[in-house]
1. Taking distance in nm of label points 7 Å out along Cα→Cβ at positions 45 and 269 as the quantity of interest, name the structure among P, Q, R where it is greatest.
2. Among the shown structures P, Q, R, from which was the value 21.2, 90 of Rg and Dmax of the Cα atoms in Å calculated?
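Values quoted throughout were computed directly from the atomic coordinates according to the rules given, and no laboratory measurement underlies them. Note that the coordinates shown come from a computational prediction; the quantities given were computed from them, not determined experimentally. Cβ atoms are built from the backbone, for glycine too; each structure is taken alone.
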Structure P
Amino acid sequence: MKQHAIIPVFIPHLGCPNDCVFCNQRKITARTEAPTTSTVRNTINEWLTTLSHVPSVEVAFYGGSFTGLPIEKQTAYISVAEEFLKDGRIDGIHLSTRPDYINEDILDNLRAHHVSTIEIGVQSFDDNVLLASNRGHTAADVYKAARLIKEYGFTLGIQLMIGLPGDSLESCVYSAQEAARLKPELARLYPTIVLDDTRLLEMYHEGSYQALSREEAITRTAEMYKVLDDAGIYIMRVGLKSTDIIGDGGAINGGTYHPAFRQLVEGRIIRERIEEQLSPIGTDKSAPLKIDIYSCASWFSNMIGNSGCNKEYFHNKYPALNIKYRVDDNIAPGHCRVKIKE
């Protein structure tokens, strides 16, 4: 049974002064009215009718820069969620914002209204990447915001993007390492997608930006995932949902979107760990050798791989091995055990 659910409330970030090269929020804001407090209340009530058996439910205000709204508007929205919190129908209030839209006055207000989790859109810790992406903030703003959020006792989330202009595997891993150093409770990893009506699309057509290939996006994200996971950080999402792709038709002009992108990344990680144990066995065998490969149940589909890609990979690379895939819930998620059968 599902243990946790989020009720998403989209708040267009009216007043955000920035035009990040990858973002078309300005276009959608022109077409989408900000919800009224009545609409927010109705949205929460509608979602709750489908979540009666979920033990933990949060209301989350998404849209990029919640704390960029006038503080009176912030208060109006979170006060609605607070009504549901006080009567026990939800368990937390969650929002996302920019690191340069965090200060003591904002945090005092959020804490007074029982907000529990603040995610900041960091995107990168490389100032050159932030500048090339026209983010409008620096890594120093991130360190300051994260410190304040933690000091105030909020749950901290960090969102990182992969494949921004000027990015590299090294800068992506560096960003993951810096994020881990800040000890957030949760993280999200988003490979960059080239959307319609963005400066990034213009750069793509001009040839000044090259979108990541699917393979490179998986490789970079997997390396970042390992850094965060090894640090004990809950990785809340990997890759965008189709409903996150905003625009007229949500055109995708790069190779980084896949509806099961998380499985591609987790499948790559466990494939590498399996191969570390298979390689010493070798491929040159005169008679078929029986091998059992184990993972926990929650990672079994990752072990097999999206559309069976890992199973096919090992079948082709180790044709002399007769491999069976099995479950052992004593094995930690993301790990595996290879056993030669007698």
Structure Q
Amino acid sequence: MRKIVHIDMDAFYASVEQRDDPQLRAKPVVVAWRGNRSVVCAASYEARKFGVHSAMPAVRAEHLCPNATFLPPDFPRYRAVSRQVRDIFRRHTDLIEPLSLDEAYLDVTLNKMGLPTATRVARTIREQIRTELQLTASAGVAPNKFLAKIASDWKKPDGLFVIQPDEVDSFLISLPVGRVPGVGKVTEEKLQGLGVQTIGDLRRLELATLERRFGRYGVRLYELARGVDESAVVPDRPTKSISAEDTFEHDVPLAETEPMIRRLAELTWAASRKESRVARTVVLKLKTAEFKILTRSHTPSSPPSSCEELTAIALSLRERVALGPQQRFRLVGVGVSNFLDSEDISAQPPLFS
């Protein structure tokens, strides 16, 4: 049986800003570019009390918390702090799977320091982060990744929660089904149509029913409802792509997609800045009213260096869609792919594309 720890830094970007500027401590801080089309990258817990959260439009955050301090994100600084956190992890295990700059899975079935339990490992890591970096982290300890991630969110911020193997059933059964990874709004609505509100309800559905309604993901739902997750912690799994997409309330012509493209480009840019690697290719995805999916991509000679540049490329890709002004679209998405290390980017000759 594995011993998995999920570490999630608390309000990471905002906490780094508060740590580095004592005048911001205990005050609402929002990390976001200013502007009508910007979105929140992070919000301190003081700002969250007003309803501010990540991915919210920045103008909405200003309305909810007008006294907050708004700061543009400083991703090079956040990446540097993330490397320091990662160095602390390595004292305990080499089996580290980063999910972003601010969270990671650790397999501590065997740990380097010879600590007797995974709980002790998690507690020690949190103490080291607090003492050495003056930041706080929440941790979840469980027999697998699925449960550990749920546990780390259980006592946020600055919390530690442990799910023992013999507690899995009692812990899961009353949880809302929306806590299952991959169950978004659409899947949740489909499950509710089957009478499923909690994970306990999900357990009552037969495997054949879930497979028929959800395909291969139905098997995954069946397993997770029973606390089964055999996925291993995979160190340094490279990111292949990052994207954000949304469905329009009503089908719209191509000319009216600009506001959504701008908002999705902002979300994609913010998410890509959590990576230590750099994306070179910009992708625009469209779904027609007839459910036909179109993609257009562009790889510039150098990677997009700002959100504005990424947005400009995404908008220019619309010009390569020639379906006529009568065509209507139901979904749009903006993504980046073709990730390379920063060192590899700088080493490329000018004509590389």
Structure R
Amino acid sequence: MATPATTSLWRHIGARHLIVLAFVLLLPFVATPFITYQVAAQSLVFGLIALSLSFLAGYGGMVSLAQMSVAGMAGYAVSVLGASGTDSSLGWNWGIVVPLALLIAVLASTLIGWLSVRTDGIYTIMITLAIGVAFYYLVLQNYTVFNGFQGFQKVYPPKVFGINWRDPLPFYFLALSCAMAGYFFIQWLVRTPFGIALQGTRDNARRMNSLGYNVIATRVLAYAVSGLLAGVGGVLLVWYNGLISPGSVGTGWLINVLVIAVLGGMKHPIGAFLGAAVFILLQTFAIDLIDRERFNLLIGGVFLAIVLFSPDGLLGLWAGLRARFSPKQALTSTPQRRQP
């Protein structure tokens, strides 16, 4: 029997969703392997990690800069417990390694949430940033478990059903399946009683507490959910790159995930993937126009323009343009002639 949240979700699926679905399904068959793998698949992976931040910030009002660190924990877990080109890897079966990696990501995110939910605003950002920087220095300086600055090489996805999942087409559909599952899961979750309570704590935590809701538990559970999303993205990311190193979880990538989420629009789950696509396109092709060292200047300028002209990201900008130039808006804005 369908739940009210599921029924509400189906009601919000319209023609635009079918158009986007057709586009992403047909894209790898008309695009080159480079576009399929380097641009589209990478955008889906980073979009999934950014979705974990959008969920926390957009629906919970909690901006965490540790989401890339959580993804990195899952990636390092896959590298340490699974098979890689490093002798220190344990070589366990992937059927055990992947669930353990996701469990580690969820537990780590829950701990981060337990430490940070008692603060608000800039204090939450600083706590999560400090945790992210601490994890970076931990993997950088530890050689026994994390292999120091070299990290782990040749961390490839397993061959299942005789398919090499690192080939462009199989990996794209693997990333697309995970991204769609994460997107629809969040769309469903925010319509459940838990999702509504989380949005209530975002709007007025004191009132929700007076109504009998456990605000801290709700927020910590939201961090656990975000950890699952980031963990899946981290596993896909290490399989995509075939390696992981301290540079993968450095301060730059902690900020980049925030930039991706803000570019697309934090209040919309699809915004994470839109922001990731714009970021990856700029990262891939902007170096043909400007010096590679000045990419951060370019993305910073784009980020600043989006924040100034549309605080709700590209989706907010699009919604504003539609409202401004739609015929219905023009009709309502036309002054009515007085009747005699």
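1. Numbers: P: 4.1; Q: 3.1; R: 2.3.
Of structures P, Q, R, the maximum of distance in nm of label points 7 Å out along Cα→Cβ at positions 45 and 269 occurs in P.
2. Numbers: P: 22.1, 75; Q: 21.8, 67; R: 21.2, 90.
It was calculated from structure R.
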